[in-house]
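**Q** So, here's a batch of structures to check.
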Structure P
Amino acid sequence: MIAYIGENIGFFLKVVFTHVITYCVCGMIGYKVNNYKELLEHKLFENWRSQDSLIFKLSPVIQILRGILFGVVLLIIKDVVIDTSFGFLKLFLILAIIGVLNVYTPAPASIEGFIYLDTKDDGISPRQSIGSIMEILIQILIFSVIVCTNWTELISGIFN
């Protein structure tokens, strides 16, 4: 029982840290590659907080809360999704479909966004839109691979 609890705590922490690190790294790369500094000055983002605001600067720390929420949910599906063959692919599809394509609000890149958002005159280039979507999908893929890989087993298999 103690080993089971320890394993789940370890998995939970792995999820939290993996989310925070992949979010920050992919976000920093995406910021440069997709030129977010210029993009965030666009009129579409006028209701966004300033990049100089305290809460904006604390966003990496606030990601710990999102990581905790991911950890709670992934603990629930761990045995049926993550600890299975192609678990990383299953997790990637779940997160991409629920978290990007099928969100409950009309967000860009979502089905609801396609239905309700008029983006033809928004001034955002297709390259910027595709770049943002790719950043999100790459982060989700890296997150899924790291979370679903049993690193102890992998390393011992390589060196034995």
Structure Q
Amino acid sequence: MPQLDFANPLLLTQVFWLLVIFGALYVVVAQVALPPVARMLEERAAAIAADLERARALKAEADAAMAEAEREQAKARAEAQAQIRATIDAAKAAAARAEAELSQRLAVQLAEAERRIAEARAQAMAAIEEVAIEAATAATGRLIGAVPDAAAARAAVGAVLAARQG
């Protein structure tokens, strides 16, 4: 291979020019081409870091908003439970009042009914007493042939009725 023939006199100049061109190319790339690329990489890294920081801040805001929403929801749930409890208590109180009024009305009606029953019983007993006196007087008159005294018949019937009621 002629490129690796070290006895060739052109090899030394070719190596010299290779080093000069390589050095010049290195300087041009290092001074002209790489600074904009490095600057772009730094800007991109800064933009990525800023975006990450902004994302962290937004996540923190979202977490705070979520926690606030959960607190508000818990507060609303507690208020709703309190309102439900208050409504139930009010309904129970109204039912208790209605029950008390009904009980009172029924007690008044029951007392009135008992009073009427007692009056009817007294009237019936009075009527029965009169009928019993008449029947006893008539039966006694038929049995013994003499009409008994009305006061004695009344006393005897009253004693029998009192014994049956007592």
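**Q** One of P, Q was used to compute distance in nm of label points 7 Å out along Cα→Cβ at positions 12 and 148, and the answer was 2.3. Which one was it?
**A** Only structure P yields this read-out.
**Q** Further question on the same structure: So Rg and Dmax of the Cα atoms in Å, computed for just one structure, reads 18.0, 59; which one of P, Q is that?
**A** That value comes from structure P.
**Q** With relative contact order in percent (Cα under 8 Å, 6 or more apart) coming out at 9, pick the structure among P, Q it was computed from.
**A** The structure behind it is Q.
**Q** Taking -33000 as the value of helix-only ellipticity at 222 nm (-39500 (n - 2.57) for each DSSP H run of 4 or more, over all residues; to 500) derived from one of the structures shown (P, Q), identify that structure.
**A** Q
**Q** The value 68, 8, 5 for Cα extents along the principal axes in Å, for residues 84-131 alone was derived from one model only; which of P, Q is it?
**A** The correct label is Q.
All of the numbers you see were taken from the coordinates with simple rules; none came from a lab. Values in this document were obtained by computation on a predicted structure and should not be read as measured data. Cβ atoms are built from the backbone, for glycine too; each structure is taken alone.
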